[in-house]
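Take a look at the structures below.
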Structure P
Amino acid sequence: MLKTLFSIIATLPNRFAQQLGTGVGILLYYFSRREKGVARINIALCFPELSAKQQRHLVKKTLIENSKTLLEMPRIFKCGGDYAIRLIQAVTGMEHYHKAIADGKGVIIIAPHLGNWELVIHYLNQFSPITAMFAPPKQAFLHAIMQTGRQSSGATLVPADSSGVRAQLKHLKQGGVIGILPDQNPKHGHAGVFAPFMGNDAYTMLLINSLAQRTNAAVIMSFAERLADGSGYRLHILPAPDGIDDKDKIVAASSLNQAVEQCLRIAPAQYQWTYKRFKYQPEGKVSPYRILD
């Protein structure tokens with residue numbers, strides 16, 4: 001059934017997928033305990049300056065925008081790189097990417113779960129071959145579809161494990177470009193540290209810090225913001241804040257979270273607030289999501 005539904009959604013024009021996403025998002029706002037609950041908790045933690053009414057409005061907008069992203073992706077995977085590139089209607093900050101490539105020390109693209117992150121690698125791969133990590137989806141039928149779609153613009157996918165890290169390190173040392181999603185919880189243990197994110201402790205990956213230290217690669221941020229009129233997306237490219245390559249892990253992780261925050265404040269409703277970013281907590285603290293269990 002899921003495979004059939006995916007195939008049907010993949011035939012929808014982008015504007016129609018977005019309209020459908022609006023409807024799905026509204027339904028989630030009124031009837032979903034999990035998605036709405038996680039978004040509500042995250043937004044309350046990260047935007048304490050907003051009134052209760054403003055927070056509720058942002059929760060609703062988030063569920064709508066996240067649903068649009070979800071329903072846009074099947075067609076992007078099916079139609080591939082050429083289609084994805086055509087969806088980009090405007091680009092800001094391309095000079096940062098060209099300069100980083102020209103420096104010849106390798107480039108690390110930080111691409112948060114913001115807007116439609118699938119478009120970032122497709123567009124930027126036009127200018128230099130990109131290697132990115134790929135974690136297989138839980139639904140087996142999606143594996144080949146997603147892998148083929150993501151590689152259709154020429155990017156190289158490597159597994160999200162130690163072999164993939166070695167491949168990315170090698171590519172960077174050769175002056176290449178890699179892409180990493182920076183805002184998911186790493187494995188609890190030695191893969192991350194707690195650092196502030198939007199004023200809250202968040203368990204934050206150290207992979208980007210390690211790669212930047214070992215290669216002296218340039219670090220930039222990029223995301224595809226959905227345009228309000230539904231015509232496509234604006235690709236943003238920004239220089240990352242100082243400190244991501246710092247030897248102090250807390251400083252580095254804090255800088256990485258600052259980078260994500262800088263991006264999401266441009267389009268806060270398009271961030272994936274439905275993800276349990278604060279699931280792990282320092283010793284002595286409890287998960288803010290416990291009330292949803």
Structure Q
Amino acid sequence: MTEVPSKTPSALQNVGWIIGCLCIAALMAAAGSDRGQTYAGLPLFALCGAVCFAIQWLAFVPAWVSRTERYFDLTGGFSFLSATAVAVGLSSQVDIRSWLVVLLIGVWALRLSSFLFLRIREAGFDRRFVNLKRSYSRFLMTWTLQGLWVYLTLAPALVVLTGKNHASLDLLTLGGVMLWCVGFFVEVIADRQKSEFNAQPENREMFIRSGLWSLSRHPNYLGEILLWLGIGIISIPILESWQWAALISPIFVYVQLTKVSGIPLLEGRERKKWGDDPEYQNYIARTPALWPRLPRLSK
């Protein structure tokens with residue numbers, strides 16, 4: 001699911017990244033646990049974070065031994081589901097907002113992780129990992145980054161599930177659900193359109209520019225950003241004190257997809273392949289990277 005830049009860092013830099021991930025996770029654990037529930041004397045929000053990283057590191061062992069990335073995306077989806085299950089299973093205060101969040105997270109995680117797994121199985125390998133899995137420290141760093149990605153992205157949902165504050169469903173919550181639905185269906189439709197396009201032999205050396213891809217160069221990422229913004233909005237009525245830090249989730253998703261890994265990496269590969277193609281240049285010039293242009297009103 002998550003990606004890392006292709007530039008090769010040293011082993012020391014990889015260790016630094018791992019330590020940095022854990023420090024950021026610790027800060028989020030402290031903020032999200034504020035005024036939250038505990039289990040066996042431990043903050044439940046923090047326990048969910050430990051689950052996110054533990055699953056990554058356990059999955060890393062056979063992945064490194066076999067030098068395979070095949071189950072990386074499935075592990076990411078499983079981590080979302082597991083942390084959510086731990087939160088709702090150990091919580092003593094589960095309400096309708098909690099079950100709503102569980103439903104939305106479950107549907108998204110099952111759909112996306114299975115889609116990515118099947119895509120990699122058909123391709124035979126994931127090109128993101130061609131160089132990554134040659135280095136122990138860098139491969140471990142990648143799995144650790146995924147643990148951080150899961151924890152930060154899931155933060156608002158975890159606050160809903162582990163917090164002590166509760167509120168009835170209101171218009172703000174309904175707005176969050178509607179935004180999640182829009183984002184989810186945009187992502188699903190965009191993924192399906194691209195899969196169908198790539199399945200045609202005549203399109204193997206072509207780039208997609210039809211359907212949602214005629215409005216945005218990365219509509220799947222747009223959908224991802226919108227649905228996590230929706231989860232964040234759903235959590236707002238129950239946030240208090242340091243728990244507000246959980247709203248870093250949609251910001252984190254946006255920055256990651258637009259500035260760090262998603263769009264920069266994909267468009268870097270595309271420019272190497274089609275950069276001299278006038279049709280690709282025209283597509284880049286007239287199609288926004290993410291947000292579709294609003295239609296102009298005729299005078």
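Read-outs throughout are calculated quantities, based only on the coordinates presented, and are distinct from any laboratory measurement. Bear in mind the structure is a predicted one, so any value in this text is a computation, not a measurement. Cβ atoms are built from the backbone, for glycine too; each structure is taken alone.
Before moving on, here are some points about what is shown:
- For -1.05, -1.14 (log10 I(q)/I(0) by the Debye sum over Cα atoms at q = 0.17, 0.18 Å⁻¹, for residues 138-257 alone, calculated) the corresponding structure among P, Q: P
- Parent structure of the calculated result 18.0, given that mean count of other Cβ atoms within 10 Å over residues 106-113 is the read-out and P, Q the choices: Q
- For FRET efficiency 1/(1 + (r/R0)^6) of positions 98 and 274 (r between Cβ atoms, R0 = 35 Å, to 0.05) computed as 0.15, the structure of P, Q it came from: Q
- Among P, Q, structure where mean count of other Cβ atoms within 10 Å over residues 42-49 as derived comes to 17.4: P
- Origin of the value 3.8, where distance in nm of label points 7 Å out along Cα→Cβ at positions 122 and 242 was derived from one of P, Q: P
- Source structure of the calculated read-out (helix-only ellipticity at 222 nm (-39500 (n - 2.57) for each DSSP H run of 4 or more, over all residues; to 500), -22500) within P, Q: Q.
- Structure responsible for 0.6, with distance in nm of label points 7 Å out along Cα→Cβ at positions 186 and 210 calculated and labels P, Q on offer: P
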